[in-house]
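Below: a set of structures, written as structure tokens.
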Structure 1
Amino acid sequence: MFRWTLLITIACAPMAAATPDLMPYPAKVAPGAGFMAIDSGFRVALAGFSDARLSAAVRRTTDRVFRQTGIVPASATRPALTIDCRSAGSPWPVLGEDESYQLDIKDDRALLSAATVTGALRGMATFVQLIAPGPEGFRVPAIHIEDRPRFPWRGLMMDVARHWMPLEVVLRNLDAMAAVKLNVFHWHLSDDQGFRVESKLFPQLHKAGSDGHFYTQAQIREVVEYARDRGIRVIPEFDVPGHTTSWLVGMPELASAPGPYQIQRRWGIFEPTLDPTREETYRVLDGFFGEMAALFPDRYFHIGGDEVEDAQWKQSAAIQEFCRLHHLANSRELHAYFNQRVQALVKKHGKSMIGWDEVLAPGLAGDTVIQSWRGPESLADASRKGYRGILSSGYYLDHLQSAGTHYAVDPLAGTAGALDANGAARILGGEACMWAEYVSAETLDSRIWPRMAAIAERFWSPREINDTADMYARLEPVSRGLQWTGLRHRTNYQPMLDRLAGTGPAEPLRILADACEALGITVRRDARKYTSLVDLNRFADAVRPESVSVHNLEQSARRLAPADLAALRGTLQSWAQNDALLAPDGNVFLRELTGLSRQLSQVGAIGLESLDYLETGKTAPDSWVAQKKQALAAMDQPSAEVMLAAVRPVRLLVEAASKRNQGVLNHGVLNQGVINQGVFRR
């Protein structure tokens, strides 16, 4: 692989620094000798082109450096970092702009070179990630970096319709996006559960369809400019003709069936749809799209188009007669007719249309972008038909899959990987999607980050950078660094657990939470009757999607070096004893954890028995192994809407104990040929 080959070629460099914890990992990295100190005199200077956007970015970077290090700034005689920017680039971020940069750091100075302001922004994000403590204080390693993105479209879709997300939540996530070089913020602003934008032409839309939770037009402009300053495009999505219940609360005359309508509180796909046969529908969309187009300067405008439930169309005599007169054989053809009409309106207001892959049908304009959520096959199909596309299938953050699962998905893999060069060039990149059925403003950050950083690497870095173990080695320090952007993906964790513990001890609850992983929509939608009015304040909401401590224990269970055995025993003992300490009596939030807590103690006990076999040199009997594997399998099931991740490292220990006589331990180090070995980073 590219990265490992690179590391071999530089291994002989004198005093070369260790591989830096960068994400996305740059296209070309050549470590040098030594380090440049970061001290109170740190200053950034601009050489070449400069404008208000670049100057503001320098101030943000300087502030970030001092906050991240805790150093009090003082006067400096010369700059530590000089930025040589050759031109402004586009005044607004655009698809395909030059984001490349070069960073050269020596022991006494650093130079960042970029063709555009956006390239300089990307280079500053890398520089900040390089800062780490050393023997004499904070420092950055001597290094040479040449970097550019693999894909021009690297996005995050945030659903603010199903659960409302206040302005500050949006802004801090934009800062985090910039930190990992994402460049598209796809803003899902309307759905059955909410219409989230102020419309001055049709105020009944937001007044009746939002429960009072909407962004004013001034706030929309603030977000767009905030994103622009960070090199991020903002693309609005107004989903039509389905997912439109919130539209119809205030304007029932647009519906395919008589009202009245109410804001939908449940989750799912619902019947209310816009009437595609009435000219009034297009008159309203024309006015509204024009109003929104003036707020969002990006070329692209998302019209949704997914999951159209056609019951109202089929039940309407007027709509069926329209189809007969216009030779539309079925609902799919009626939907295509609607999309073509909508596309003409989008084009009228200077935009190109994006839609989910259901909009792909004959008659679409050639500049349409297809967003594939149903699989890479639809992405490849769109490309073969001449359309550009972006991949979201495999990047659904609301499923709460592991970072490694998302990291393994590539926009140009599978069916798309068989495209010719021209077809592959039409794959613009991808977007991760954060649907909001089971997130609140309090939990959103932890459901996006840090997994989004791993996806950002897939979009930015060369395809050959794909080692999952190495990604995980960098992900935890990157996650810590993201806190300095203002994210609350880590800081909200303990307060949420403290709230659940109430007056009881919080530490047993934290031990249980650290041993668990949250489950996503595929489990929670069937677990209980959720609505938009149900509070998301339970254990399942506090628990993280991926347990760092369990991941580390899995590595220890694979290595089984003396230090690993000691760490494992300490954790397993705490698990085994934890149930007796939880004290759920009288606490409804802890009462639902009774079975889960008992299972953690059982898992801990099995792990301790496994360690006893390993450390005494005995081979576990086959009957014991079978019994423990069966018990672990029974506990490896959803409980209280989480998974007991602690099962995974203990299962490895049971397997190791069963193979003691086959050479599992060799002078305290795991025989790599017996158990699937860990992959070491350095």
Structure 2
Amino acid sequence: RGKKVSALPLKQNIDKSINENIINENIINENIINENDKKTPISEESYDLDMLQEVINYGENTMPNDKDLKENTSIKAEDNSSQLNIKGQIPQLNIVWEGSQFVYHSLALINREECSNIIDAGVANLTIVPYEPDQFSFEISEKYKKLAQNDIRYKPEVSQEISHLPYVWIRHQWPPKAQPPAGAKWIIMQPWEFSQLTKEIAEIFQNADQIWTPSNYSRQCMIESGIDFNKVQVVPNGIDPKLFTPNGNTYPLKTNKKLKFLYVGGTIYRKGIDILLQSYIKAFSNDDDVCLIIKDIGGDTFYKGQTAEELIRDIQRNSHSPEIIYIKDYLSEQEMASLYRSCDVFVSPYRGEGFSLPTLEAMACGLPVVVTNGGATEDFVLDEFSWKIEAGLKSIGNVLDGKQLTGEAFLLEPDAEDFEEILKSIYKTPSVILSKGLQASAYARKFWNWKRSTLKLLSLLDELCSTSLANAADNRLPEYNDDFIDLGRAEYYFSNNEFEKSEQIFENLLSNNFANEIYKKHIFKRIIQLKIFTQNFEKAKSLIEEYKNYYSEDYDLQFIKCQMAYLTNNSTEGFEITTFLLDNWKLEKFSSTLGFSLDDLLVLTGNLFLSTKENYFEALDVYELALKENPENAEACYGSSIAYYNLGYPEQAQTMIDWAIKLQPDYYEAITFNNIINGRQQRD
């Protein structure tokens, strides 16, 4: 333990700022730092526990700018029992959290969320040691005031009983500080974007008791750099489900384009901005009904002089280029949530990420995502609501910005052509966006919120310190749920043909008050579809009329009526509706939410021809069009096989049924028909 010092020199150290630039611009991840980050640490020296105790127990006289601060703050010293004991529980541990709080960057955001949960759980005595001067006042929020009560600069005296509890020191700041805190377990929180650490950072990490990093990708990078795998643990980032939600205001965007892609991040090489721009301008032109919104981060600070702003401006000046909106102003968390909600699909063709918090935030707000395959986002981006860009590895050598790495490092290299095809496929079938987005939102908000993150953090402390923090916190931190999480669950069940589960949830939601009419209409139409799929046609007809009375007839309702016409052998009505649907597809595809595509419409038309048991050649023509649109449509292959078989072409029938089964190995109807073709089963 270190030598005790007086409170006054420590106060001066806290107020002191260092003006030198300490940020390596190329390896900072704005997943933890954004454009308002001022790289001015409060002090370069570490506190030890004696110094900390001196400040905490010194009382009111230790506050910086003693008189002025006392007069201008609402922080009050409270009775220890009310401040530190939640529901009569004595804290099990002292946690010192070193890192910025009232600062405009994502690293500080993570600190605030984790510290707020620790305080609310009441399982530990928390002391916050700030790293940078405040950039905003804690007075603007009750949550921030709560944090300030635990800030070393304002914290009132604690009892001797609590001060004698074991200490854990968590340091979450950039760059990592080498000096270990004396007398405490030392934990460093740090993401990493490259496959190898710098030797300097690896040496720092070797001296810590644990390293917490937000993704398995980042953890693997550290392990491959020689850090003991038992020492490196994953503490994922999270989102606030009350803030990041599909429900709420939308950011005003000056565009009339119907499909809006969104990119959030620094416009730098590591983020793949060159791949994004290249693929986007190859995929589209100004005639297409599409816009790319780029929210740049860090252009005035750590990415100054490195951004793609001029390249973006050049593209904007080209009258033939697809539309781009470029935003570089600072946006608050609330404004960012509204920006996500104003767009349709989030895109991030990154080469290296430690986590990619904007991807998770976008998901929470109801956006499906396009991300690089194999990176940090693999932890939380599922196939059900994403498109993944194929990627290889690209060496960056053994040195990064003049600093020696622990070995040859690699970044991912996304395939620009694959990304281009993904963008075009989304444009062709935007009807899938809402369903995928609802599933993304439910998954992010239910399983990737800050409560789950804090519980993981506390469980690691339990293992390290033989405490029981996580169980106690789990009982005290509220579990969040709302209608949009339930709606996402219903969409997931529907997409996986679990109709009974989805119908129950949809019907429960139908009477709920959704501010956005799009969701009300979507739920109503899903229920009608479920009645049709379960052959409750009379109820479906009744609900169709009810829907028309509420909302009038729309494109999706016509599609549902066509589905029912096919299933009830009403081919005449079905042909009338498919003619309308096909004629209006280009105009109406952006308003559809049911998830069908042009090839689905063509297959439905082919099925209608097939159902007449006469128009087999016409059916084959339509199925062929469907397969030109989408060569992986197994139902089109299956329908073609039936048509060929009935026309007396068994070889062609066998070829098509083999294709269908190859595309969808568990396709029961196709497997059954294959048996019929081969004489192993009688046809009904």
Completion exercise
Candidates 1, 2; FRET efficiency 1/(1 + (r/R0)^6) of positions 472 and 528 (r between Cβ atoms, R0 = 35 Å, to 0.05) computed = 0.60; producing structure is 1
Exercise for the section: Figure out for me which of the structures 1, 2 the number 83, 65, 53 belongs to, where Cα extents along the principal axes in Å was derived from the coordinates. Expected result: 1
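Quick note: the coordinates plus some simple rules give every number you see, no bench work behind them. The model shown is predicted, which means the values in this text are computed figures rather than measured ones. Cβ atoms are built from the backbone, for glycine too; each structure is taken alone.
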